[in-house]
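Below, each structure is written out as structure tokens.
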Structure 1
Amino acid sequence: MNEFIIDTNQYIIAKDQNNNDVDNKKVQDIVFQIILEIDRICRKHKIDYALSFGSALGLYKYGDFIPWDDDADIVIDYFDYSRFVEALKSDLKDNFSFDCYLTNPRYNPLIPALKIRDKGTCIKEANRFTLPDHTKDRGLFVDVCLFMGVPSDKKEHLKLIKYSKHRMVKYVVGDAFLHLKMKKTKRKLLEFEKKVAEKYKDSDYVSQTVIIPFQDHPYGMVHELAFPRSVIYPFKEYDFRGHKIFSFNNIKEFSRLRYGDNSLKKYDEATCQYVESYPHKKKKSGHLKKIFFLHK
């Protein structure tokens, strides 16, 4: 019996420059190459990484991407961030690029800490106007998020997230509408992030960096913000598209905590296989509007 949900449907992700449909397979094959490059660099430089969020859920349910997904999420530890950036500077292959708030004064600190992009594509994103990231290239991407220790009490955790929420409107107005660099606000956010990471570095609970606003209710899907450290660490190798790729120590429990019991795969006694309970009408990508394939 296959331990994963089998989904052979074709999902249309976006339109290309000729207004033709671009399906999930074409997009995910490109994104997977970025994942392999991250894996190569992290192994070489002995930096721990893990497929995370929707990518971890896809690994648990499908042994692959969520079929209708259009990007991937990677997590590294907050205290490995600067070392990872230096590794990318020296070793990232020429067909990829990266941007982050350590190297780009305009990079938005209110989104995942780093983006690694494919140079052979150019995309139009749905939320590009209000949350521009100011990356140099606009290709298909993998988000790199930072995990840090956080309070075990959820109310205390939410108080920390409110710090960036209260600054988000000011940042978005200044950055997206007035085209200001917002250096002071950005500096304060990063100082706050560092202070929290150091204070809770030995906490039994971990989560995404607290300077990401509204991470508690994206699309109404989030059930838990923080996770027992033992669920996340140590990262483990899993089979993913014929390769060994790292993810969380217990991806099933992470998926249950993050997305709820209904997110888990269900076993159908009648067909003797795992089935999907997620509503078909919701099976659509959320990031992309258009993909341009660049021919060199």
Structure 2
Amino acid sequence: MASMRDIKRRKESIQSTGQITKAMKLVATVKLQKARTRAEMSKPYFDHMYTTVASMLAKTGDIDYKYLKAGNSKKKAIIVITSNRGLAGGYNSNITKLITGGDIPKEDIVLYTVGNKGKDALSRRGYTIAGDYSDVINEPLYTDAMNIGEAVLKGFEADEFGEIYLAYTSFKNTVSHEPKLVKLLPIDKSAAGESSDGDLTLMNYEPEETQALDVIIPKYIYSLIYGALVEAVASENGARMQAMDSATSNADDMISSLTLMYNRARQGSITQELTEIIAGAEAIS
């Protein structure tokens, strides 16, 4: 059985840890409020953007357009959004498992990482990192999404990879976050048709179809990336708040258990001392 001194030291250590996790929970809660508001305000725009472009592409006739067909390369680019800091439960590991446990072979994957945790975890497993934008996740802006989007579109047009995916954590509510792998390019017109309003009357473009799509599709890609960044920040803070809340509760439980152990050890020590005093008194008499 541990001594009273050992129990007391361990209890003090856990109390200090509990104070830290409680403070981190409060910080994460404040950040979550801001990030959640931002995500909830921006989500209708990005949902409407997706619906509009899907409907438009479904009404587009059969055209030979670069963003509607896969490239010749078998490689696939994946934009991976994680965090720069840990202590967020399974937030980062879930995204990592989404990549490592998927159907795409490792040698066919080219990564564009946002967040040090995902970059470090995947680089250790031998994945190719083509670009790193880890500083973006601290305070994502639309211009950051444009920079990432321009980099992957340039690689797609140069036939460095034939498909582009986006891996991020979708924010549903404070306690529910879902890791997702979304295909950005090439855009599947059949899937777009399922997302449209059902009216498939062919659309007329002015100027030509390719000229209009050259403007619309990149903005569509940038918007999806930015929406994913915003949702990922909210999901990260929500996951960290839950993790710190659980850690604080565990610390409280351990402190209660150690307090009981300490009291038992103290009672046992007192009982032993009394027994020794009584035995000594009987020996003298």
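To test your reading of the models, identify which of 1, 2 gives 32 for relative contact order in percent (Cα under 8 Å, 6 or more apart) when calculated. Source structure for this number: 2. Starting from the value -10000: which structure in 1, 2 was helix-only ellipticity at 222 nm (-39500 (n - 2.57) for each DSSP H run of 4 or more, over all residues; to 500) calculated from? This figure was derived from 1.
Upon calculation of volume of the Cα convex hull per residue in Å³, for residues 23-118 alone from the atomic coordinates, which of the structures 1, 2 produces 129? Of the structures listed, the value fits 2. Determine which structure produced the value 58, 19, 14 for semi-axes √(5λ) of the Cα gyration tensor in Å, calculated from the coordinates; the candidates are 1, 2. The value was obtained from structure 2.
Values quoted throughout were computed directly from the atomic coordinates according to the rules given, and no laboratory measurement underlies them. Nothing here was measured: the structure is a model prediction, and the numbers come from that model.
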